[in-house]
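Multiple structures follow.
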Structure P
């Protein structure tokens, strides 16, 4: 099969197109002919050797996680009805033309949903939907979303609005802010402005009931000051290089409930439920996966360079 491996830790150039043996499905597993592959900012960080306490990948390895495609083979014990089905799932090492996954981890892609947006929703749609449930976003809540123009951020903007929340999207630059506004945010704030916290506080009407931090670092730490007493704060992203370092004593004193990356590690049954939900919302027209660029599988190095350049609006996807 065609695949891409990270041959060592380093820049995008360490991603190399290779030919590997086709994987063989074991008991309870299926073989998927991959159509599209999701890419995430965190994959570019893992490729450099960052975060080995969270992502213990050792070169050479095949990066990636989310895929969509068609079931092309069955392992022992898998019902024949799976053969030929359009599916999406998370697999370890998805930068490849074929992948093996447990049948229990598959989500059927509805006929009305194309395989490209399905792959784009496998990770970000699940995490976005799960985070809104976790932080209990409800009608009337004031929600601040950091990194609102990214793959997951754009989905959280839409899902929070559909729950009746007032949404303030924080991003960088006019083009990204325009995208967030177009997706339904009530207001946007450019985090490149020195006074962005004050602007955010004004847009929120004083404070945020929920803060969804997909950026981390100093921005995330600063955002904690914008949380209302008794609010909820999720520090789940680190494209800045680190997860937000939060003053836990201050949060405890003010009754702010904190969530981290460990809180969005969902079990298989929850992953399937949340994936199905994201697909249903997409089919209903209430959730749009924003895809900024699609590149071929062998162009994975170029895809990583685009992601790291931070100029693309929306997600970067690979197509097989």
Structure Q
């Protein structure tokens, strides 16, 4: 049980669940992609969005696991519209393949939830020879978002509805390298800290949303981009740290959020009318929260954008 359940201005707090924050909201006519939807808060996010009438596309690395989740969702909500598509965020080729398939499907896209991630593994390089956390948590989502932007703009124009990009970040963005982003040594094993590298990738999620916001305002398009901290939750992200996992099992019921509570802020930012027109903000417990000074640095956001473009170039 989460002990600090004070509600904020939104009327919700850390105890609120994804169902609580979307109660009474009709998402019919909306289409959303949820990355990493085959486990943890991604699964709960997909379930609750489908429950509210949203057509959910589960973008998952393991399509067999995703199909089982889809079957569970449809058995609970027979009217649910759910599709499963393969996506490995650690592979730029997989991201391009997913985006190409999606864009050729003629499906609209109102909401993109960049949720998938890895947390603090030993130093590992992705298939593209990029440090795994930066590759998966940021670069894969950066490329995916860029490749889907035209579809989102088209959907927004045709339906006259606001499109939303939701980046699942973390309070860990405050624990990063001394320069915020180690641009010059992203792939350097000798300077690697699993925790700092995780914080760096989560900082990148916030900076990405902020730079998207700047560009959307400049282009005068009806799209928004926000980031959020889901809360401390016992999920498979801790699989690389057996000691921490053991502590979580022992004290988690007192200090950690449940998965339904952990998915609340994502669903709030994606669906709640209070967030209409809001962009470039960082949320926690379904309320706005001030992120770190690095996360508010617009020049750092621009530098990260240009750096990321270079890294994902074919």
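Computed from the coordinates by the stated procedures, all read-outs in this text should not be read as laboratory data. This one's a predicted model, so the numbers in the text were calculated from it and none came from an experiment. Cβ atoms are built from the backbone, for glycine too; each structure is taken alone.
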Next on the checklist: Given a value of 19.5, 60 for Rg and Dmax of the Cα atoms in Å, calculated from one of P, Q, which structure does it belong to?
Outcome noted: P
Item to check | With helix-only ellipticity at 222 nm (-39500 (n - 2.57) for each DSSP H run of 4 or more, over all residues; to 500) derived as -8500, matching label from P, Q | outcome: P
Checklist entry - One of P, Q was used to calculate relative contact order in percent (Cα under 8 Å, 6 or more apart), giving 18; which? => result P
Item to check | Among P, Q, structure where FRET efficiency 1/(1 + (r/R0)^6) of positions 22 and 286 (r between Cβ atoms, R0 = 35 Å, to 0.05) as derived comes to 1.00 | outcome: Q
